[in-house]
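Take a look at the structures listed below.
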Structure P
Amino acid sequence: MIVKDGLKEVDEAVFKVRECVKYCKSSQARKQRFLELGRMCDLVYTKGLRQDVPTRWNSIFFMLESALHYKKVKVFFIIERCLAI
């Protein structure tokens, strides 16, 4: 319960990361493009983007950890999507 109380402080940021991960993983084409951008950024694809699971207390930590690892890729991915519109 202490973890849940602490997460209320960062709930909006966690929600944004969750939605971004969901968007990237929701189609095979997006996932492939994300991997290509990762290779272009010289990132090793070992962990993959992780999405949190409501029943696992540590899954939010793993989701945020993977999001930080791929932060550079996500920035390029988002910029690319915005320019395509």
Structure Q
Amino acid sequence: MSTCRFCVEQIPDRAIVCRACGRDQLPTASAPKVTLAAIDLPFNEMVWLLLKWTAACMPATIILTFVVMVLAFSLNALARILI
């Protein structure tokens, strides 16, 4: 006899489903362990990497700023018309 891992009732060792709670007793695959790898870059390569990421983000930042400005001006103009 073993115990159900959900309701802690006694169940037969070969049971697939617990009679008390109805949950299956099949073994679940455990998640793989995730570890952080050490960053082994020289300082100048890290700076270069950060500059590349910054340059890659610039167009999106400019476009989002422009969209927000257009929406703000449009809402301001709409408010003037309605008032």
Structure R
Amino acid sequence: MEAHEITRRRTALGLTQQQLADAVGVHRVTVVRWETGRATPLGLALRLLEETLSRLEHDAARRAARRAAYAAQTRQNDDTLE
């Protein structure tokens, strides 16, 4: 995974470098090095990073879908009250 992809995915999730580091189980400086290209996640670190980002993205998508469904239901309820 390239440095810019890690940064893009982390920021899209609204996470700090520390929050991503905690979720992956590494030090914040490790995430900084990955994002600046001074280090590359390999092996277990790469697998944990990918799994963590994928899980967090999936969770965020589910939350967004639930919010959208709730908003649609609320609008529908408001329309029936008028």
Quiz item: From which structure (P, Q, R) was helix-only ellipticity at 222 nm (-39500 (n - 2.57) for each DSSP H run of 4 or more, over all residues; to 500) calculated, if the value obtained is -27000?
Solution: R
Quiz prompt | Among P, Q, R, structure where Rg and Dmax of the Cα atoms in Å as derived comes to 13.7, 43 | solution = P
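Bear in mind these aren't lab numbers, they're just calculated from the coordinates by the rules spelled out. For clarity, every value in this text was computed on a predicted model and none was experimentally measured.
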